[in-house]
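Following this line, the structures themselves.
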Structure I
Amino acid sequence: MLPYWPGGSTGNGFVTCQALWSVNESVNAGFESPADLQEKLTGAVTKILKGQIPASRFEKCFALFVLAQSASNDEFRSESQELYLHRNEGSDEDRALLAIGLHRQNIMSRERQQLLREIDVPIKERAFNPATFTSMTRAEAMRAFAFDVVSPPTWTKQRKQQARERMAKLLDTAGSLSTQENLWLLLAFRSMLGAETAPTLSNATEPRGVLSRNGRAIAWPDSKIEKVLAIKGLNQGALTFLLQAEYSTKEVDTDRVDRGFRIERVVKNLTDSSRVGTSEAPLKLGDQLLITYRLNTRKLQNFVALEDALPAGLEVVNPNLALVGKFFQLPPPDPQDRLLGLSYSEMRDRSALLYFDTVDPGSGTYSILARATAAGTFRWPATQVAPMYDSRFSGLSPSSLCVISAD
């Protein structure tokens, strides 16, 4: 099985199923996958479904959902029956995935209807589960997707329209949703739009846009926001549009922002503690700096990403590299600090990206080593921290200046 993080040694059933699904979709879209990748992933996901690899009930239902898209009708009948008989041990998401898996195999029609009846209830509140990545929004999207795919007699035009309006409303907040929530909302919404045909657009517009392959969508990328976007030559019928914009302010300083996370960036000069990087006490070329990130949160957080874009005059030194480790070594941590358990890192010359599977309530720290490599006055952007699958929380440290002297 594939691990969650590159280079990891522990396989993750959810990641493996998601990877096979992605590869299958890319192959179906005409892309080439690496040699044997699809076959190896299919073998691993099949073992998950058949119980040959330890897996949760959700992972088995997810495996069936993925495999049923390309497998023969009766290949997984016995596994499907076993999952159905033990459905009470799973969640509403398990039942939704199982119903779709049965439908795509064209088996167990009555059981499909029963599964949908059992999940046709108000969605229960739930906390984020790092094992299954579940949430209330994803569960609602999975349920709507299952109903639209299976289309039971109770799935009337009125109910479908209500579900479609609900999915559209949730998608309006896509910027504050996780990748999993966005994925399943889009699947449900696309499924409901599948039978509809949008009008073909004219490519003779002014200014000219980029037309989609089926001719039913057109885009005008890289348009300047200060100019009025007036499109001539579009169809006269009703159209929908999506506007995405990027902007920057003239403010160069960033204030602290705490949204369930508080992050502090503390810099200690290991070469000479009196040089702190200000104009009065600048750093010198070659100075070794210990950069400590202190995180504080009131609740347990999972899959937390921290990104710090270092100023141009600093360079990250990765002590895990054998060659660098011969010359640099991180000093031992303060015994009063709770060291965060690093799960994965990307140490680049100009930035540090740190990932933590778990951040417990309270205060925790993690440190990296950097050195001064160029003289000048540089702006140090704010350090960012946020859970990867829960956009309700985030934090920014204040930005700062970093002065490095060549003398």
Structure II
Amino acid sequence: MSVSGWALLRQQIATGDYELALQAIPHLTESKATKLADCAAATRHAVYARRPELVLALLEGSRRFLDTVPLQALPELLETLTDLLAVCIREKQLDPAWKITDLGLGLIGSANSAPTVATAPLVVKFAGLAGRYALRRNDGGRFAEIAAKTADWATRDNSGQSGTALLEAIDSWLHRIVRYDRVEAVPAVFEALSALYTAADKNAFLTLFLQQWRAVAAIACLNPESPAASILVEQLLTFAVRGNEPELWPPVTDKIGEVAALAVTRHGVVAGFPVFRPLLDVGRIQLNDELKFGTGPDTDNPRQRIIRLVCLAALKIADVAAHGDMTAAAGDKIEEMYRTWMSDPRFEPHARSIQRFCQLLLIFWSNNRKRAARKWAPREKALSEPLLLSEEDRQKLSFLL
């Protein structure tokens, strides 16, 4: 009876008897003989017929398969939901697509859906598709929910392998964010990343993620009109701060430096400055704190390590910028960074600390590029007088100067 009932339902959808089909759905979905494949096949028919009311009724009827799902049935359920979601997206059925997303997230969040070798790739595929669709529809709330719930699922894997596997979905999200300029979604991605990092194999996770981040940020920085690259840098730095691990900072500053070098090579210091300004801001803030609270060189002091790393990255950026300008030295480019920074009214309250940090960069450059510095004449008076680094300050910064 059940099989013929489902065949009759598909025939009703095909012939346009939508009211009869809608009346039949509750009886069919409540039948104990009904299988998930029956619901899925009918749902596809309803999607292709562009009858969202039938699709939603069938999906609601399918909920019972998800409520008490055994572990061995998870792969089939995830595969079915992903397939139905792809069909709904292709046929531009918005409400059914969101319904499937909700059902999938509920399944992922259930107590029985602990990450396994069999389920991990299927969850990654479902989350990647659902997240990309939310971004395309510019639905930041749904995207944040997808990112948070899939990250929570991955953190239940004590081996950390599911978190690393989920980077495939995150990479696709970041590319979609840059493509559609959905920069407001970037913080949700990094919230998920912070959760994943705590439970992952940290070295493998960080290596793979930074490779992905560099590729996306490099694409973003090619468009100087978009804030995407700057926000990606800012969020990566926030990720490093939250991680509170000294090992994070060298690779993070290195990748940011590579992207910044690409930006200044392509667009020059002024247009490329927003890309690496967040990095300089970290150096400026850390310098303020070091001068206020520091007591001198300390090899275990993370603040001093960060200042050194930021100064090294800034010097490399200045060197790259000068290399592209045959008439300029890196000192000129540091002055150009200072002028660009100060031209932004948002940073007017920080004028003194910006001036002091850029003075530090010039001193650091002259100490490390002595031959070039001897031939160089400063043009920006604010960076030479008054000197905001006292003798006492220099003593505190002797780990750098």
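Here are some notes:
- Computed 14.8 for mean count of other Cβ atoms within 10 Å over residues 15-22 - originating structure among I, II: II
- If distance in nm of label points 7 Å out along Cα→Cβ at positions 7 and 375 is computed and equals 3.5, the structure in I, II: I
- Structures I, II were shown, and helix-only ellipticity at 222 nm (-39500 (n - 2.57) for each DSSP H run of 4 or more, over all residues; to 500) at -9500 was computed from I.
- For distance in nm of label points 7 Å out along Cα→Cβ at positions 79 and 367, the highest value in the series I, II is held by structure II.
- Computed 14.1 for mean count of other Cβ atoms within 10 Å over residues 279-286 - originating structure among I, II: I
- In terms of Kirkwood radius over Cα pairs in Å, the structure with the greatest value among I, II is I.
- Answer label among I, II for the case where FRET efficiency 1/(1 + (r/R0)^6) of positions 127 and 271 (r between Cβ atoms, R0 = 35 Å, to 0.05), calculated from the coordinates, equals 0.45: II
- Which of I, II leads on relative contact order in percent (Cα under 8 Å, 6 or more apart), largest value: I
- Highest-scoring entry among I, II, by distance in nm of label points 7 Å out along Cα→Cβ at positions 63 and 95, is I.
Throughout, read-outs are computed from the coordinates displayed, never taken from laboratory work. Computed from a predicted model, the values in this text were never measured in an experiment. Cβ atoms are built from the backbone, for glycine too; each structure is taken alone.
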